[in-house]
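Pasting the structures here.
All of the numbers you see were taken from the coordinates with simple rules; none came from a lab. These numbers come from a predicted model, not from an experiment.
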Structure 1
Amino acid sequence: MFPHTDHDFTDPLTPTDDVRQYAGKKDLNEVFLTGWQELDDHTHTVIARWPRHHTFYTPTTRGGTLLLLTETIRQSLAITSRLGLAIPAEHRMGWSDISCRIPADVTRPVRPGTLTEPADIELTVTHDTVDRSRSGLVRLAAQVRATRHGRPLGDARIHYTSHPPNVYNRIRGAHADARQAFADALPTPPPVTASHVGHTDPANVVLAPDPRADPEPTPHRWTLRADTGNTVLFDHAHDHIPGMVLLEAAQQATQASAFPQSLTPLRLDAVFHRYIELDTPCTITADTATVDDHGHRVQLVHGQQAEQPAFTVTVTSARA
């Protein structure tokens with residue numbers, strides 16, 4: 001742990017294996033967390049360091065900050081639930097819903113990729129629900145607030161479940177084996193044009209053109225592109241497509257539907273209805289966008305697999 005009140009952000013921080021090994025990443029270099037402290041039974045502080053540049057979360061075109069914050073929050077929940085709430089390491093975490101937002105007035109000053117030095121972030125994680133069942137399953141709800149030098153960077157609300165192995169395997173059935181799921185994954189289709197979704201590297205594109213032969217092109221419908229060779233999104237074998245991939249797909253669909261206008265995502269509100277399998281196509285659809293009272297673009301994105309609703313994400317963006 002780190003000394004919360006005496007932490008000097010000007011000093012170099014060296015991540016500790018004790019923190020990084022619980023963040024849900026095989027590649028410890030992809031872990032942004034550097035320390036944590038227990039404030040009370042259900043409240044913890046986590047320190048993270050955002051890099052100046054990142055191969056995925058900091059593309060040179062617009063975007064990146066909202067998903068980087070979301071990934072940092074995901075890692076923070078992993079360590080605080082396990083180290084702070086004593087959730088066993090072998091449990092599998094599954095999201096039910098998440099709302100994450102960043103203030104419009106801090107997107108530019110803290111945008112990774114424009115920083116002159118790595119950014120040290122402080123997150124306060126409060127679990128106001130920790131409901132433990134006799135089966136070992138734990139239902140959790142957490143509020144997360146992120147700051148840098150006391151300045152708000154964003155906040156999130158998330159509901160998720162911790163499944164013991166026997167419960168998880170029963171739920172997942174034939175799809176429970178992650179190695180087999182990776183082996184059965186569909187071939188990776190060619191991506192849509194990277195610049196249309198706010199990226200420069202085609203390897204980071206998670207949308208592919210919709211294969212259905214419509215008389216006219218359908219720019220607001222795509223096929224989810226799950227490239228298991230992308231070591232940022234698929235750091236290790238998964239038995240299903242991770243939630244971060246789905247959130248990235250929603251953000252890319254939002255940018256693609258607005259192209260050539262460039263957007264800065266400010267908020268996402270996501271609900272996950274079921275696990276998304278690697279061996280079955282998943283269709284991504286963007287509804288017609290609306291404009292809220294602040295002039296921000298509001299885009300509803302749907303994911304559907306095997307003709308069943310899979311997830312929905314509302315992405316709120318500012319015009320960049």
Structure 2
Amino acid sequence: MSEPTFESAPNLGEIPHVSVLIKETVAFLNCRQAGTYVDATLGYGGHSEAILNSNDGNRVVGIDADSAAIFHSVERLKKFGNRFTTLHANFAEIGELITQPVEGIVADLGVSSRQLDDPKRGFSFRFDAPLDMRMNPEPETETAAELLERLGEEELANVIYEFGEERASRRIARFIVEKRKKGEPIKTTFELADLVSRAVRTKGREKIHPATKTFQALRIAVNDELGSLRKFLDSAIELLKPQGRLVIITFHSVEDRIVKRAFEKYSGKCMCPPRLPICVCGAKKLVNVLTKKPTRPSEEEMNENYRSRSAKLRAIEKVVTA
């Protein structure tokens with residue numbers, strides 16, 4: 001199955017540059033076809049606005065765990081009236097929230113630019129702030145600082161290695177625990193960034209800050225992002241109409257591997273160990289994969305928005321069953 005032509009995507013007008021791969025998302029979702037679409041990670045409404053602009057008959061349901069994001073997106077998209085509605089929830093709950101099949105679903109994973117740029121949220125080491133990192137800060141859920149106090153050294157090392165792919169994870173975990181034993185638990189973003197920088201012992205030639213991977217790992221752990229992603233993927237397939245499309249945008253390799261393997265599984269690829277004489281995994285073709293390789297931002301987009309440089313888009317289309 002051929003991939004859509006991005007040059008032919010509809011004119012989206014002047015959209016504040018928050019979301020990435022907007023034209024590509026609209027093209028893969030085939031949004032010229034009027035219908036109901038779900039923006040499962042609403043953020044500040046960039047993808048939703050593009051979908052609504054692409055056809056006057058389109059409706060969008062936006063889901064987000066961050067009440068601040070919902071507030072701003074509602075204000076931004078109020079011009080579309082009742083064509084745009086929101087739900088305050090984690091995207092993993094999409095199966096319980098959406099009760100009717102839809103034409104398309106998009107999920108733009110990870111933390112938004114506005115969340116990173118808000119000093120109070122504790123996502124970024126560019127600001128000295130309480131180490132929070134919760135996507136939904138309202139309920140009494142565990143912050144990143146509380147996670148660092150609770151986990152043992154081995155657990156911390158595993159989190160930092162598995163979710164951040166940080167080679168120095170054991171040394172970083174040891175530094176954290178040693179500081180904690182001295183009665184000096186890490187409470188702020190600057191404290192953590194400084195500790196990681198000392199633990200990693202960089203030589204000054206790295207392209208990214210030495211704390212980047214550790215911050216990523218803690219954010220994923222605090223919000224159970226990978227568990228939510230797996231649950232979302234299973235539910236999203238069920239919600240699509242025949243020929244409905246699912247588009248996922250990831251920003252790091254851990255997420256991208258989960259999406260790639262899930263799409264392979266849904267496309268009917270056997271997931272059994274190669275030595276088994278027969279398939280026992282029950283592989284069944286539910287979708288066609290539209291992206292043999294992930295679609296990346298153009299050079300122009302990466303130059304305009306450096307945060308888009310790691311984005312990867314994968315898309316599937318639900319098959320028509322007899």
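In terms of Cα Rg over 2.2 N^0.38 Å, the structure with the greatest value among 1, 2 is 2.
Given a value of 12.3 for Kirkwood radius over Cα pairs in Å, for residues 27-82 alone, calculated from one of 1, 2, which structure does it belong to? Source structure for this number: 1. Computing helix-only ellipticity at 222 nm (-39500 (n - 2.57) for each DSSP H run of 4 or more, over all residues; to 500) across structures 1, 2 gives -4500 for structure 1.
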